[in-house]
1. Here distance in nm of label points 7 Å out along Cα→Cβ at positions 179 and 227 has been calculated and equals 0.6, so which of 1, 2 was it run on?
2. Matching task: 1.00 is the computed value of FRET efficiency 1/(1 + (r/R0)^6) of positions 251 and 283 (r between Cβ atoms, R0 = 35 Å, to 0.05). Pick the structure from 1, 2.
3. A value of 21.5, 69 was computed for Rg and Dmax of the Cα atoms in Å; which of 1, 2 is the source structure?
4. In terms of volume of the Cα convex hull per residue in Å³, for residues 99-274 alone, which of structures 1, 2 is highest?
Structure 1
Amino acid sequence: MIAPTPTMSDRSSAPASLAATDRRPFVLVTGLSGAGRTTALNVLDDLGYVAVDNMPLPLLGDLMRSTAGGAGKAAPPLAFGVDTRTFGFDPQELVNRIRKLRQRPDLQARLLFLESDTETLQRRYTESRRPHPLAPDRPVIDAITEERRQIGWMRDSADLVVDTSSLSPHALKQLLTGHFGLGPGAGTRISVMSFSFRRGLPREADLVFDARFLKNPHYNPVLKPLTGRDPAVVAFIATDPDYLPFVERLKGLVGPLLPRFDTEGKSYLTIAVGCTGGRHRSVALAEVLADWLRGAGRSVTLSHRDADGAGGPGGGAG
């Protein structure tokens, strides 16, 4: 099974060679209130961006000029956060502004749009006890619905859309570092992860592979408490006659895609492998895939979303 995610997209089509130019990185961060704009700006600040939040959009030009560098110093990367609580916020003006900035030869301008599902946003506002900017004296659900109506269309103009509903702060940091990191890179950076289908598809995944057809160690009482990181589990799965052919086909599919992603300037790719409980088969395959990619000289991060919690709510056979 292979599926592109509908909830996280990288629209950038700039040539990979642009990363080697002197264009100033600029990220405009916006999206639904409560979707993680402040967290995203903190990540960008940690990466070396000058991160400014909630400044009126008309002052963006002044900010760019005041941080333009000079006397032999390069202008620092800039991250600018705005949303509906920002004074004078106008979504159409924001989209028009980013379109103009993308045309500047001295800038590498990108629009990051953050969103979450309504239930998650409502829970976050309940936990923080902060009023929603569009409805300080009305039910939060009304404000979320109205804000989605006002600015939801902006996601179509974004270079990157991230749904943070199921992302931990660490996972969001990892994803944003992959897309906006400033260090030198050798092509597309890759994240490989395992997951449980019972706990839902990872929203940040670009490619999804289904390992549920392989022999399941969950039904072996000796192997059940282990994970796909244990050699005994790997050896058991490898006895399935379809295991090795599947691994080879997986490599044969992913391998030719990577140079094309490099050529298109895709900065970050997330490959997810799932099984029923996210503990055995998907973990073993994710480990194999990550090792192979590293051996091919790729920059790879590896994570197992559900391997350590398969016995909790939504867990199940590995």
Structure 2
Amino acid sequence: MNRHSRAPILISCLGVQDDITLLPHFLAHYRDLGIQPGSAHVIVHAPDPGHPGVAEARKTLAAFGHEPAEIWTDSYSSGAMWERRRAVQARVAKDQDWIINADVDEFHEYPADLATVLDWCEARDVTCVQGPFIDRIASDGRLAAVPVKSPLDPQFPVKAEAMLRIAGTEGKHNQYGTVKLMLHRGDVMPSRGGHHPRQDGGRIQYALHRPLAEFPEITRPAFRFSHPFRVHHYKWTDTLITGLRRRLADPAVSPAGYDYGMRLLAYFDAHDGFDVQDLAQDDGKYRSILPWRMQMAVLRRGTRLRSVAGKVKQRFKRI
């Protein structure tokens, strides 16, 4: 029997200039995962209250039984956006609630239904779960339009690792930006960018005993593709370049965001989309043969063994 009594709460932010076409796909995905009507709290960001995207966002949210968490018309910055998301979380969630934090281009994949996953977390006192991005790209590599009525998957069938391929692991944006905080307790607050929990929030107990980005294997596509918790990343659409240029022109952009954004622009200025043959792709052969609970147990045990080995090594250094 499930010990938790409430379904998770979904928190997100929609930029109507770039992501409005993703919104119905996003809401349908999380409805199918178990998000109940009224439990999606989406901040709607627009350049002004009269922007037509605001009315469209309201209509789409209402069709799924939700209302906007707020209409935000101040200038956009990642820092301000995450402050607002944390404020929404503090307002709508209790400490023992579970939160799904997802940008509108992030579609979570869990290894079991959410009730089963939450039971697994609670039995192990886990308070936050992270997963790697799986980039979703059009078959010809172009930055394609989001389909209005047809499903996303046929338009973006390629499952690949693109973020590390473009930006690498040096500089301000590295492997830490290629994982996402997917699921966490209501008293655990996401950091700027939503990749990791803030250290000044509630008690942090990672699903793998330590941050996913600290695993040496996180830069290996095989490790990323085989992870039981994954974030399908529909970032690579026809609105990407326009949105990037707008955000990079804002003086409030973070150093990491500026660094990453400039690398993306440089890449797409030099390439007409992706050369998909140049990308590591998930064709299914990397998925673990172990059941997901056993796979997580192996990873958790490996963390413990590394911790013990590290303490032994430090002790011998002092002798």
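Read-outs: derived from the displayed coordinates by stated rules, not from any lab. All of these numbers come straight from a predicted model, not from anything done at the bench. Cβ atoms are built from the backbone, for glycine too; each structure is taken alone.
1. 2
2. Values: 1: 1.00; 2: 0.25.
Of the options listed, only 1 reproduces it.
3. 1
4. Details: 1: 179; 2: 131.
Once volume of the Cα convex hull per residue in Å³, for residues 99-274 alone is worked out for each structure, 1 has the highest.
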